[in-house]
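In structure tokens below, several structures.
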Structure P
Amino acid sequence: MYHIGIISDSDVLIPLVYVLSVQQNLQVSIYYSSSPDLFVNRKVYEFTRQKHVQVTEERDKNKDLYVWLNRGKFDACFVIGYKYRIKIEKITCGIRLFNIHFGPLPAFRGPTPVFWQLKYGVERLGLCIHHLTKDLDAGDVVWMKEIENREYYNCKQVSQMFSQFCIDGVFQMLPFLINGIMLPVVNTSTCQNAYQKRPQLKDVSINWDEMDAVEICNLVRACNPWNRGAITSFMGQELKLMDAKIISSDKSFIGSAGTIVSDNEELCIQCRDNKILKINTIFFNESYLPSYWCSLLGFKKGEKLI
């Protein structure tokens, strides 16, 4: 019986654990660090109950994981979405540790690679599996996959897709792991090495004077749904755009970027490159609102977002 451990703090573990748990001669155990989202926690625990998968809940982030790893007699362990940095020097059992990273390495090191890939508008979105080492996101990559970036993808959709795609990577690795064969390493020497930090306020905010229409659309997708959209301001109040689509160019318009150019049951905004964004959904005053209500809230033609 080959024993696999899964370390996570998110429901992205579910597809992988499900497929592993139905395989013969495989045993799966989970170490779970609670999410701040109570719905995610209920989802994970209900899943593990139904599938009869052993789960250990984190109580002490400084001790529990290392006790679990050192006593668990695992043959291999995969990390998929864990918020704390794992201290390799505290692991004494010699286990093979791998991190499932939702970004291509070494170009998108850091805790939120899906956000940054969408914000930057890369042509192809990537994920990989790499050896876990003492240096963050620096171990040898042993599996990588890329997909085309689509204009309708948002941060949650990409994460959900990646939680499915990584199953292929794990199952490609298993014959090597079970038979004690060294895994082939993906050559990433020609890739840029860059670290992206966790997004700050300025990273999720629209700058109408500096960002063009495509950049704003990319940011909206990157911020949806976890941040309820990209942040701007209307009449001194925070406004979040949850959906944005480029519909035209208006070279005759002489207003400044961020100006509302249509409020007739839709919200259309001028960009610095003279392109018009149609906004279908906003988050305003703690409410999700369709754009056809915006005129009732004071969003009038000629008003400016900042």
Structure Q
Amino acid sequence: MNVTQLRTFIAVVDHGSFSEAARVLGISQPAVTMQIQALEADIGAMLLDRGYRKVALTEAGQRLLPHARRVLAEIDDARFSIDALSDVISGRLTVAASTTPGQYLLPRLLGGFLKENPEVGVTLRVYDSADVVAHVEAGEADLGMTGAEVRGARVLYERLGTDDLALICPPSHRLAAVDGVTFSDIADEPFIVRESGSGTRMAAEEVIRRSGVEPADLPVVMELGTNEAIVSAVEGGMGLGIVSSQVASKALDLGTVAQVAGAGFPVARPLFLVLPRRTLTRAGLALADYLRARI
């Protein structure tokens, strides 16, 4: 039995399948299977019932799970205690962030943090909000930042600042010259949206629902993986889009897109620091404090 096997076991339980655990852990599904089989061989009992769509804990698995969580928590506490012996903050951190904070906010802030803490190394990875939370939950990222909360996750959320969402259209569109637009006025317009799991999409759908329109009823012509791709599609006349004002600012300045006035936009959405429920290392605590002080 080893720590990697226990982490994999917990990931399979928390995410309900070998394939989803493999995606979150960043390894292959056969590697997940081999680790679970090795753990079961060491324990001498089957830990998981492999169903067609979802795995479930056996009685032995139910007995092991709380012990496995405690073991990993104790290991994290031990690392924290050892780190505390040194006055120098050191170590490596993996930070997961959704598109807007990951591309527009954190790179600048991390530069300042690393100047103050030269013994720390940071890897920044950009995912959609749902994947950010999944990586923090699984222990594959030390902390994260998103533009939306993902309900039901075993993480802690801390609000840090805001980001404005803007509704944009092609500059030649009739809405570019209209003030006081309501969402019902544009409900029949073609929309370009982010993929499911995106914090931008979650926040935008909340605004749309508040206006009395169901997001599923919008004529969505395209789903794209980044805000920049949405801006490009709007520039190409494909339809309307909802993106971060930071992402749209250059295109707005150049006049290649226009901002629609009204319909509940622009709207401020919160940014969240995503923290694990385990103890952070000294480097992780230092980074969290640095972000709190500057956002």
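Just so it is clear, none of the values below were taken in a lab; they were calculated from the coordinates. Fair warning: this is a prediction, and the values are worked out from it, not measured in the lab. Cβ atoms are built from the backbone, for glycine too; each structure is taken alone.
Quick notes on this structure:
- Structure from which 15.2, 46 was derived, Rg and Dmax of the Cα atoms in Å, for residues 63-198 alone, options P, Q: P
- At a computed 3.6 (distance in nm of label points 7 Å out along Cα→Cβ at positions 15 and 287), which of P, Q: P
- With respect to relative contact order in percent (Cα under 8 Å, 6 or more apart), the largest value across structures P, Q is given by Q.
- Source structure (of P, Q) for distance in nm of label points 7 Å out along Cα→Cβ at positions 151 and 167, computed value 2.4: Q
- Looking at distance in nm of label points 7 Å out along Cα→Cβ at positions 103 and 279 for structures P, Q, the greatest value goes to Q.
- Entry that produces 2.0 once distance in nm of label points 7 Å out along Cα→Cβ at positions 95 and 119 is calculated, selected from P, Q: Q
- With helix-only ellipticity at 222 nm (-39500 (n - 2.57) for each DSSP H run of 4 or more, over all residues; to 500) derived as -7500, matching label from P, Q: P
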